[in-house]
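Asks: The data blocks that follow each hold one structure.
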Structure P
Amino acid sequence: MDRKYITRNIVLDSGDAEEKRAEIRDYFNTTYELYEKLFELLLNDEAFYQQPEPLRHPLIFYFGHTATFFINKLNVSKLYTKRVDEYLESIFAVGVDEMSWDDLNPNNYKWPKISEVKEYRAKVKKIVNELIDSMYISLPIGWDSPWWIILMGIEHERIHIETSSVLLRQLDLKFLKQESELWNICDSFSTTKYPQNELIEVEAKRIVLGRDREHTLVYGWDNEFGTQTINVSEFKASKQLVSNGEFLEFVQDSGYESDEFWEEEGLEWRRFTNAKHPTFWIERDDKFYYRALNKELPLPLNFPVDINYHEAKAFCNWKSAKDGLNYDLPTEAQWHAIWQESSLKDEPEWERPVNANINLEYFASACEVDRFKHGKFYDVIGNVWQWTNTPIYPFDGFKVHDVYDDFSVPTFDNRHNIIKGGSFIATGNEALVQSRYAFRRHFFQHAGFRYVVSEKADSVVNDVYESDKSISQYIEFHYGNEYFGVANFPATMAKKALEYTQNRDKALDIGCSVGRASFELAKEFNEVWGLDFSARFIKVGVELQESGKVLYEIPKEGEITEKKEFELSSIGVSKELTSKCKFYQADASNLKPIYSGYDLVLALNLLDRLYEPMKFLNDIKNRINSGGIFVLASPYNWSEEFTPKERWLGGYYKNGVAVETADALKEILSSDFELIDEFEQEFVIREKAKNYQHSISSVQVWRKL
């Protein structure tokens, strides 16, 4: 790797402000260029449209996604309020982690030309550089600083340098350049020998996890902040990562064919995929070969194996039966205990070159498992990520960053396990000890594992109750008690909307929040699409769709809370009805073209929360069928917190005359719609046991001409 691309995390709490500006500018441009260099491995334009992993988008999505992320987050944070390309910024926005609300249907996309995406990336690069050059800067840079958003975009792109490289490993070699001076593959491997692993004792420790949001040395994602203290009992851990050679013993002993070694979820995955060996192994002529980034090698027995969580667990179960010991994957806290035993320093304090295959310091591939020694262990950091037994969860004091609310929260579902230690291509925040990345257990990353033996493993029990105050408040609003005799607002509005709707094929609930109106509409419509900007809200709808219930916790008095449970069946919504609903994360002011052809569009208390309400109204008319119904409800609480004042539709004076929103809407919509009803609807939101919001929403019902 060219040393110009070997970077380090930006220290945010010290130094000269203007020097820090230059440092961030260089970090941004180096990151941006390195990402594009990765895609230069693609042989031709055709390669960009390949889909190496069925549960991921074609490669062109990822090529455009990171630039779109910058613009979308700069828009949300109001650091940049324009659009560069509305179409690209809609199709490149969401769909990277195989969530239930990811839209992976290829029929819903018309991918642009590669030249168009390159031109778009160049425009975004210029915009970000201009912001870096012009924004006021002061130190320290913290969570609330506008510079945090710039760093957010940079670190997001660094994540995609790694995840996109995984997709390239899954791409047919005929689409890749197999010679590259920049992306060098380690060639010092053995096809006949591998070091024998052994168990090393680790002393009991009190592990304190988490970071202080108020005093942060380097950029971090929201899940890293807060605190968690865990007492780790003494245990033993494997000296090395499990090598291809060690894992080959499991494969040759019919490990993939022996159901007893596989947990239920893993067994379902194995049967579905018909896996016989690790995905980056190729079996040909009774021999195994190894797929590196852009090359195929004879299987390097002394490289770490790359597998998913299920395969690692099956290996541990097989080895336990074979050796009579209780082998398992380490927990997150046990990994930290191993790191403390290693005497390693965190990335900002590394001496160069670091003694680890990480940060692209040595290779664009894994290397020997006994090459980089860290105290009594090898590869405590680097080479490949290490699966842990810990599903990711929020620390005490966890707080979502408002600009990127869907980074961590969607993974707090007991389906995503933490990986630790970083890989050969883990850079930036990924290389930090406190970083916390989690993937679905069947996900492939440059990830392997080391095993542990312990009599008593530490454990963290996930709080299965939704405790985020803003989310639980809306769950109660949608599914909880009715207060002061005021009917449930989303349920009432859905029922009233049905009174006006003759054709009931396809409905859109835009700004669906946690989904009550969507489920109510599903009782009558063939399809209901629920869209919301917030992934945290969408997650609740999907959870209800999948499990039929939601557990949540609402404030009562001071620190006292009340735990509640809601089941969809209690409102007459069956599993069959929920299957009619499709929940997607979307920006109402910049919708994808696929969201069209609706007989009903329901927009509840959305209008005065949009950053471009006029654009929404001008656009939504094209998405409703002739004769279709548009129900628009809003309390008209205009605020510059959500909408720049120059974009308010009402609630201001013009030439000394009051402009009211209801009248403005009639002027805006009357050329394409007929106003068929107008009324007011009360709603009550519970904040605490003795504190409520009692409001009135103005409702207009329009029929498309």
Structure Q
Amino acid sequence: MIANRIKRAGWIGVILLCGITAQAQKIDRQQLVGRHKVTVKQLDSLSSLSVGNGKFAFTVDITGLQTFPDAYQNGIPLGTQSEWGWDTFTDTAGYRLEESLKTYQQYGRPVTYAVQVKKPERNKAASDWFRQNVHRLQLGNLGFEITLKNGKAARPEDIQQINQHLNLWTGEIKSEFTVEGIPVEVFTVCHQAEDIISTRVTSELIQAGRLKIRLRYPYPTGNWSDVGNNWQHPEKHQSKLITADDHQAMLSHHLDSATYFTALHWQGKASIAEKQAHEFIISPDKSSATFELSAWFKQQSTPDKVPLFAAIEANSVKGWLAFWLSGGAVDLSGSTDPRASELERRIVLSQYLTKIQCAGSFPPQETGLTYNSWYGKPHLEMTWWHMLHFALWGRPELMEKGAGWYFKAASGAKKLAARQGFEGLRWQKMTDNNGNESPSSVGAMLIWQEPHIITFAELAYRAHPDQQTLLKYKDLVMGTATFMASFAYFDKETGYYRLGPGLIPAQERYKAEQTFNPTYELAYWNWALTVAQKWRERLGLKREAKWDDVLNKLSPLPIQNGVYLAAESAKDSYTNPEYKTDHPSVLAAYGMLPQTGLLDRQVMKKTFNLVWDSWNWKATWGWDFPMTAMTATRLGLPDRAIDALMMQVKTNTFLNNGHNYQDGRLRLYLPGNGGLLTAVAMMCAGWDGATVTNPGFPKNGKWKVKWEGLKPMF
């Protein structure tokens, strides 16, 4: 039980400090989480396991460390990533972002967008440069160096009798295996506040001098993806052993624009030596069969004492107990629908994965802190899927932690809007920790990321409905709404404000120069401007006249043949097969959003049925299924909500470790995990004004749904 586990970790009294007891819970949370412990019995490159704390993550193979990175490079890679670890290649050509700008005629005037320029060659190179830089770093590869009896290095196939478990309740990975019949036991944990990984290994191989620990520093590939096993070009970076003694060492790694450090501390005696450039071997003393080591990846070489394994393990237990005993929980045990157990597994594992990958102080990339996608850069339209669920699951502080980045990025958003001749804050799409704009022929034209910060601010206000919250987010809400009203163009011929041309909707199948009035974006503009006006009233301010004018004259949602079109300009939304792929974002107008004054529920229900029957679901993304489930739930179609969540489509695959698999390029996709949690919260707790209990679950007697700590959606 909990007390025994805490005692083993050397930490007593954590329950009282958490402010909550297991006995006080209606749901036995330890039992709920425990029944979804992840087990690995063989080398499967898609079943690697991770530990982390939200701003740092460390992914391991079957050995409990990162021993065989090449064997996992096409699966879930063995990454070591942090929110602070970025690098920029040396710019020898003096590129300027202006060289990636393309001028579009929008609203009768020239407007520049940073895109992937094709010609001339100089401009293309500049565009490529700013997409590639900055890029997120793989900080280091910490694995075993295991030697066979014949003196050769152990290969993946030499690892036998594999028995590996991820204890979600404590955040600890236990790995057991044999090498030539000799057992090895490894525990792996991560500090819940610092970027520290710690391991304890027990094996006679240590006493035989055949098991050591290897630390290697890769060089960034500069590619769209970086899985952390690039050992080429050793001359382009420098790794140095700064200090070392029998119990600890400090190393530095210097690249083009980044320098960081790794502080090592081990229990017992050991030596460390450089085997070759960027590769260091820690050799434990042969007097003991157990060796413990902690590695702290850090930005400065400050001589902080690195905690040893027992302290890191205790910290992990404490942190995870506080997490699991706070916020929401959903228990589907007792359900007879055959999909219930798998859905519950996905829910529990998605909570774990989003906590370790998406709960930092900056927007996460779509592959979190495991490996690079889009050069490691976050996409702001995905913050809704990455972060919103934290608030609905009763952990708004985690959502607000990430939303704090918007304050830092606001100056860049203001400059972007001003450059294009708009007012207020135009939020970047593909960006980085500093809020820089990255060229993208699609991303630069998206607008549905714009209202997200208003969504986060409103959820923060629901959690803390006070003046302090209003004042904290006021400038972001007002600046965002100001841009939204400025971006809406008044068409004198129709008498309506319209959005576009000069945009690409969330369904990225339409050309920017031709597209206007997408259904979801119109609905989102209406909702967000309405909320922004409420903020003015809460602050004792007058309603903004321009915002009201846009609200009163915003174009109606486009309808054809009794259903909503993807956009007013897309008359062939349902006849052209190309337009029945990608995100069916027309459904988001009444899934991600409540019913606004623009929306007719019956028209949306007819639209939903058409989309359900005719969409090419194989050509979708992981968050499309929870989005569809949310719309079905609001429409009173709980059977369809479950069918959507559990649809058997490749991009709705949830691997053994809980990751949402998309394809060979995106082997993990965290918006799918966050989307699942958002949808389930709505399916349980409903939304403002909902009167049905568990509105997203069928009332056929097959679902027994118990939940607590969830918050209703808008």
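None of the figures in this text is laboratory data; all of them are computed from the coordinates on show. Bear in mind that the values here come from a model prediction, so they are computed numbers and not experimental data. Cβ atoms are built from the backbone, for glycine too; each structure is taken alone.
Asks: Hey, distance in nm of label points 7 Å out along Cα→Cβ at positions 214 and 606 derived from one of P, Q reads 4.0; which structure? Please report the intermediate quantities before stating the final value.
Replies: Working: P: 4.0; Q: 6.5.
Derived from P, not from the others.
Asks: With distance in nm of label points 7 Å out along Cα→Cβ at positions 358 and 558 as the yardstick, tell me which of P, Q scores highest.
Replies: Biggest value here belongs to P.
Asks: Using distance in nm of label points 7 Å out along Cα→Cβ at positions 246 and 678 for the comparison, can you identify which of P, Q gives the largest number?
Replies: Checked P, Q; max of distance in nm of label points 7 Å out along Cα→Cβ at positions 246 and 678 sits with P.
Asks: One of P, Q was used to compute distance in nm of label points 7 Å out along Cα→Cβ at positions 318 and 342, and the answer was 4.1. Which one was it? Mind dumping the intermediate values first?
Replies: Numbers: P: 2.6; Q: 4.1.
Traced to structure Q.
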